[in-house]
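K.L.:
Pasting the structures in now, so scroll down.
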Structure I
Amino acid sequence: MVKAIVEIDEQANRVLNIIKAKHGLKDKSQAINLMAQQFEEYLLEPELRPEFIESLKDSKNEKTIKVNDFTKRYSK
């Protein structure tokens, strides 16, 4: 666990207090961690997420289907 002393403005402080209250968190550190987690989910592209890499590894072992004419097979 990393400890840091940070300076935040009043608006950021209010937002942290709202997040803390809304999610029943003990302190602002937990609110910051939650914000970072949610921002990571929003910001990072799927290929950078560890879950996506794991799903690719899992799909690597799946059985494949040979398709000669994609349009014929999948068009309506």
Structure II
Amino acid sequence: MILEGRVIRKRINIGSKSEHDAAVLVTSDGEHKLRVQGGHPFRDPEVDALVGKHIRGEGIMAAGQFIMERYDVIDA
């Protein structure tokens, strides 16, 4: 699937054991925790570098996370 939107940093899973700050892709359909395939699920420098940018990513949706196989930065 292909999703497009702005990447933000946001605290997710508030009040649970898995509460943490994460890169989130904000699209017209909602918000999805963002990961790069093969990257660390909680802290990935590649994903962190996308915060504040508009991207188009191709990947899969799994457990509320968008796991990208590839992406393009549309603007900074």
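Just so it is clear, none of the values below were taken in a lab; they were calculated from the coordinates. Owing to the predicted nature of the structure, the values given are computational and were not obtained by experimental measurement. Cβ atoms are built from the backbone, for glycine too; each structure is taken alone.
K.L.:
Out of I, II, which one gives 12.2 for Kirkwood radius over Cα pairs in Å as computed from the coordinates?
P.N.:
Label of the originating structure: II.
K.L.:
Given -18000 as the derived value for helix-only ellipticity at 222 nm (-39500 (n - 2.57) for each DSSP H run of 4 or more, over all residues; to 500), which of the supplied structures I, II does it correspond to?
P.N.:
Only structure I yields this read-out.
K.L.:
If you don't mind, another one. If mean count of other Cβ atoms within 10 Å over residues 33-40 is computed to be 16.8, which of I, II is the source?
P.N.:
Only structure II yields this read-out.
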